[in-house]
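Each structure below is given as structure tokens.
Any read-out appearing in this document is the output of simple, stated calculations on the displayed coordinates, not a laboratory observation. On a predicted model such as this, the values are computed, not experimentally measured, just so you know. Cβ atoms are built from the backbone, for glycine too; each structure is taken alone.
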Structure P
């Protein structure tokens, strides 16, 4: 199971890396088109919004998997190991709940908006919220994975348990 979650996180890293490269290239095209060709490619901004959503939500999910998301560990570091374990469990449960909410409401929004098209690029409007849905599902999955690892005694997170 751990290898599967690691593989999913690696796929997300590749997708976000590709999205970063694509967004850089298309913004280069936007600048070239606007200032050299005097013909602004209007589709770039719509595609960039989709790419930013992908980068943000897949990147957030990878942050949960790698335990590199923003957190305040001062309290966890100051308490005894048993209390620290309880705090880590609470954090993972809260993250799983947050991911579940993102998944649920993101899916509802994606389904609701799928019937209309994004202007200029003519793809379903639901694509804007699809990264939210996928990211929420991955945050849920990775958080549950942390809880399972903690339960079986194979939690490798540096900040979680002594």
Structure Q
């Protein structure tokens, strides 16, 4: 529903697979997923399912995927999204996600044709008790439509800004 409302009008293609980990995405981009297409924008959001890996391992794997995308699609604008928080209550995984996102921000700052979109945990985590609402994530990992809207609004803004820059350049 949210995909159709926010992204289909932009002629977007969704290549995500539920349960993906960084190694799965890397394999696909190395083995043909980006062949025979020339997208103007690619959005990369992966890493939440790599919960058994360290923040450094996750961030470096995302950087490797980005490097391959840039090599295979040098004309594209790459948007790397931070990992959203998860878990109803504060937990160690949230801390790892925060550390991973800090590393991602450092890795993707000031790279040509790459934008890092920070996923602000405050849009999902209550300031009062630091919990995540079932209104946003029905199982505190997977988003509801309401949660997807909150997640995707900054992404949509960034994509629209990039499209405006394409119009000015072309």
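Computing helix-only ellipticity at 222 nm (-39500 (n - 2.57) for each DSSP H run of 4 or more, over all residues; to 500) gives -26000 for which of P, Q? Of the structures listed, the value fits P. Set P, Q, criterion Rg/Rh (Cα atoms, Kirkwood Rh): the highest-scoring structure is P. Source structure of the calculated read-out (Rg/Rh (Cα atoms, Kirkwood Rh), for residues 16-63 alone, 0.99) within P, Q: Q. Where does the value 20 come from, among P, Q, when relative contact order in percent (Cα under 8 Å, 6 or more apart) is the thing being computed? Of the structures listed, the value fits Q. Here the criterion is FRET efficiency 1/(1 + (r/R0)^6) of positions 112 and 136 (r between Cβ atoms, R0 = 35 Å, to 0.05), and among P, Q the highest value is seen for P.
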